[in-house]
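Q: Some structures are shown below for you to check.
Bear in mind these aren't lab numbers, they're just calculated from the coordinates by the rules spelled out. Since the model is a prediction, treat every value here as computed from it, not as a measurement. Cβ atoms are built from the backbone, for glycine too; each structure is taken alone.
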Structure I
Amino acid sequence: MSTIKERIRPVFPFTAIVGQEEMKLALILNMIDPKIGGVMIMGDRGTGKSTTIRAIADLLPQIAIVQDDIFNSHPTDTDLMSDTVQESINDGTPVVTTLINVPMIDLPLGATEDRVCGTIDIEKALNEGVKTFEPGLLAKANRGILYVDEVNLLDDHLVDILLDSAASGWNTVEREGISVRHPARFVLVGSGNPEEGELRPQLLDRFGMHAEIRTVKDPALRVKIVEQRSHFDKNPFACITEYQDKQAMLKSKIAEARDILDEVVIDVSLRMKISQVCGELDVDGLRGDIVTNRAAKAFAAYDGRRNVTVEDIKQVIVLCLRHRLRKDPLETIDSGTRVMESVLEVFE
């Protein structure tokens, strides 16, 4: 009989990842407050983007779902509940719950719209009068993380669908006058290599944060990364055990930050300054202001505080604004220098 260790695919521990602080911070803040709106991670090949993204799901506490529900419906929150579950509750049917790990769904590059959104069996609906829905990846990702590698190579139409669902928290599938709607609230994480082309500015703007990662140049650090990876490949469970305490500490830190997030306040004067920076940088719309406010609160909560400071804003503002400065699709993304110059001018 196979042991549980053999059945579960080991995941590289998040706390064992060396460097790439910007990417790690963006992911952690999105786990604390999923309403930040996801993160786009752009960087060189072989910099551990996929490894880091898969590792973050391991740090999240299990979630309660309605047993046997294909949409991971929440037992009490109607915004995260399918219509079928809502109807059952209204009819007085007792709800059986179970705990699952936070879903981590990979979207393959060649995925079709049906695969992403799900399909309605028209034949069954017409012949038997039964509305049968075959769930897609959006249904499976509800209350979890949806990871799209090489998002810049994905069809723009599909990227639009993903961003719409991530923003509204719902996915609607319509075919031949039959419509099915289900909750699809997830953290959208995209990664890509800038050499293969950028996303259109209007799509980029829909991502809450934009993290840039570069290949580590320091030889000592490179050796450390290689050694760590070799250690994990040779004996994954020994590596996981070694980092168990650090993982547990970070896990509880994220859980505590989630608990106090609603109590975190940001002073009016600081909110004014964030908006002043966005205005000076000529950021279109108000998404930049909203995301920066949310991210600063999440950062303060991560630090165990209930008041946002100037320092919190400085830590997150580049991640929230750098991808919103482009007006011309042929322009490259600013590394954050312009954002920081404006921040220093306004805040100092």
Structure II
Amino acid sequence: MSDNTDKLHNGLTYADAGVDIDAGELLVDAIKPLAKSTARPGSEPSLGGFGALFDLKAAGFNDPLIVTTTDGVGTKLKIAIETGRHDGVGVDLVAMCVNDLLAQGAEPLLFLDYYATGKLSVDDARRVVAGIAEGCRQAGCALVGGETAEMPGMYSDGDYDLAGFSLGAVERGHALPYLDRQHPGDLIIGVGSSGPHSNGYSLIRKVVEKSGLSWGDDAPFARDRSLAQALMEPTRIYVKSVLPLMKAGLVKAGAHITGGGLIENPPRCIAEGLEAAFDWDAWPMPHVFQWLAETGGISDHEMRRTFNCGVGFILIVSPENAEEVLAGLLEAGETAFVCGQLVAS
């Protein structure tokens, strides 16, 4: 055998560099049924192609505007990695994107994910993608593809990061907010959150460190749950409860309460010359936020500009529509309440 042949047979492989192509193929096979479970009119998810097609007419649109969003989960992933609780962060990833689409009045149609890690664990990744598929089912959108990147040297073994990309559509003339229809006296309806959602976790981890608790200890603010279980509660997805109210013309604007909390997000959907005047006593602060504030010595203003404080989404409505909107939200299983109004700025 020649020297050149020996070099060919004994040379480096991608696996020697830390990238396992076979594991990647196993993951694709494992998640194909998950993607298929998210099929919806206009799309038939089929992983493995170079791109995904969507038929807007089959989805029922006549003259649509396309709306796109992208987001991640943030340092909530650190808790998932440290505790092995990978099942819910996929829901978080979808929620952070599709709730933003909802704020524009758009219906979520497609979702794609990006999963990057130092060394691919097929089981961990499959659990993450199972959560993504669950989030897509809750939002009514199709998981049509994504990317798994194994990058040794970029991430430590066991670490991973997530990014999500969503596409939605809204009929021309129906995109929110309706800035020209807003007036002083319009009511702000708050829709309850499931906890901190996916924001403020760098501060949350600091508070946990200060408390001296470990992730496996009982949560001081939640019965029969560990601290990790309580803080890893997935972000609530509001599409199926809120979108019908928007399509019925009952909502003038909506805001997804993410980073920036109740201070920085509402102005993004409010007309110039108006501002949100919240009644901070209109709803009880959920126990998790009380514990964070007390344990961390966090001021009211810092809480309100960092966390959702129990309000994951707000709607701006005319006073005459408030009762119907509240009834619709409650019937859909949401916690909802009037929490303020628009005033002249």
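Q: If distance in nm of label points 7 Å out along Cα→Cβ at positions 147 and 195 is computed to be 3.1, which of I, II is the source? Mind dumping the intermediate values first?
A: Values: I: 2.2; II: 3.1.
Attributed to the structure labelled II.
Q: Work out the source of 5.9 here, i.e. which of I, II gives that when distance in nm of label points 7 Å out along Cα→Cβ at positions 11 and 267 is computed.
A: Working: I: 3.9; II: 5.9.
Structure II accounts for this read-out.
Q: Let me ask something additional. On distance in nm of label points 7 Å out along Cα→Cβ at positions 91 and 307, which of the structures labelled I, II is highest? Don't jump to the answer; show the numbers that get you there.
A: Working: I: 5.4; II: 1.9.
Greatest value across I, II: structure I.
Q: Also: Tell me which structure, out of I, II, gives -13000 once helix-only ellipticity at 222 nm (-39500 (n - 2.57) for each DSSP H run of 4 or more, over all residues; to 500) is calculated. Don't skip to the end; give the middle numbers.
A: Working: I: -13000; II: -10500.
Derived from I, not from the others.
Q: Thinking of I, II, which structure, once P(r) over Cα pairs in 5 Å bins from 0, in percent, for residues 283-322 alone is computed, gives back 5, 20, 28, 17, 10, 9, 7, 3, 0?
A: Computing P(r) over Cα pairs in 5 Å bins from 0, in percent, for residues 283-322 alone on every structure in I, II gives 5, 20, 28, 17, 10, 9, 7, 3, 0 only for II.
Q: If volume of the Cα convex hull per residue in Å³ comes out at 178 when worked out from the coordinates, which of I, II was used? Write down the numbers at each step before the final one.
A: On the way: I: 178; II: 161.
The read-out comes from structure I.
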